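Every number here is computed from the coordinates shown, using simple stated rules; none is lab data. Here the structure is a predicted model, which means the values were calculated and not measured. Cβ atoms are built from the backbone, for glycine too; each structure is taken alone.
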Structure 1
């Protein structure tokens with residue numbers, strides 16, 4: 001990953017990618033990355049951490065009419081760093097410590113001085129793990145693939 005200065009309009013997709021990776025980071029990955037941030041970030045809680053339910057929606061075939069699939073447990077938190085930067089964290093499940101750390105790293109990633117460290121110690125690690133998990137899943141799926149074919153007899 002190469003963190004680069006982003007214009008105001010292009011910052012949204014990058015921030016969305018960061019928040020997505022933070023939501024998928026394990027608690028252990030977050031804790032380990034926090035040890036690399038010196039000095040340790042001081043923050044105050046703005047909201048949460050709190051846990052609730054969100055409605056999961058689906059679409060038949062990916063493009064059909066939406067329908068309510070069910071509910072999922074989700075946690076969220078918002079923090080303010082000592083310098084005033086606000087960060088938000090969201091994740092499935094009930095791990096309040098992990099969602100708070102996600103919010104802290106979101107705030108840190110908005111600061112140019114911390115962006116590179118956060119990218120190298122956390123975001124790249126999570127991205128590599130997700131890529132490896134996806135590759136493993138593809139290989140396991142490919143191993144169970146069955147090719148069906150139809151034989152046509154020479155009679156017309």
Structure 2
């Protein structure tokens with residue numbers, strides 16, 4: 001798994017390596033979203049494992065390794081811009097909404113949305129060139145999936 005993180009910026013990656021690089025970048029952004037309040041809570045960790053397992057079809061162990069590698073790689077200054085660049089470079093614009101939905105799920109892992117999480121999702125969404133309308137629709141789908149009322153947060 002650490003090789004996935006190390007290969008994140010290897011421009012010669014193709015095929016499976018590209019998929020693993022997208023996984024690593026996505027996991028790092030999910031960790032950044034969870035860490036907006038300077039800590040990653042147990043519900044946020046569990047949600048990251050759940051959404052990566054579901055979206056990337058990983059085993060529990062693979063998802064845990066991906067999370068651990070992302071936590072390690074994102075220690076220190078917020079490096080999310082480089083992960084956004086990886087996603088922009090390797091994922092067509094009309095295929096980027098998946099990461100926004102995953103980020104919303106992590107942001108709502110504790111049942112609430114704080115201002116820092118909302119701000120981060122707006123910034124990342126803009127950097128990924130996902131419209132406000134698409135981000136709002138993704139948020140509504142996540143709230144429905146999680147069984148949370150539509151007026152939760154924001």
Structure 3
């Protein structure tokens with residue numbers, strides 16, 4: 001019972017976060033997945049060894065899913081503008097993928113509002129943009145759903 005009086009440790013809370021993307025209103029983001037890294041497994045059998053040797057191969061970074069609200073006044077067109085930049089590059093209007101690639105920051109805060117963790121997605125772009133279905137029986141807000149792909153994260 002010597003630990004009976006110790007305080008519990010603080011854990012990260014899922015609701016204390018912000019998404020920082022140039023041109024987007026931070027307050028509109030409702031939900032976000034965090035980066036996931038996976039490595040290919042490379043095996044080889046050296047002469048004289050009874051067991052395969054394993055090493056990490058190429059890294060893969062899973063897409064991040066974001067959900068955000070949309071202003072009725074049309075002042076939040078950042079996602080549509082970003083998609084237009086991608087279309088312009090693919091159509092030859094703009095020249096390079098770097099014209100649409102951005103850094104995206106996912107930031108987590110503690111209970112006092114101080115930043116505790118930050119993930120930066122480098123060379124990110126919108127892989128897909130989707131909107132909620134219209135439903136006359138619902139009173140929910142319409143959400144914009146973005147799938148962000150990226151080169152790597154730090």
If helix-only ellipticity at 222 nm (-39500 (n - 2.57) for each DSSP H run of 4 or more, over all residues; to 500) is calculated from each of 1, 2, 3, which structure is the one that comes out at -21000? 2
Out of 1, 2, 3, which structure matches 4.7 when distance in nm of label points 7 Å out along Cα→Cβ at positions 40 and 112 is calculated? 3
For structures 1, 2, 3, calculate distance in nm of label points 7 Å out along Cα→Cβ at positions 80 and 144 and state which one comes out highest. 1
One of 1, 2, 3 was used to calculate P(r) over Cα pairs in 10 Å bins from 0, in percent, giving 10, 30, 29, 17, 7, 4, 3, 1, 0; which? 1
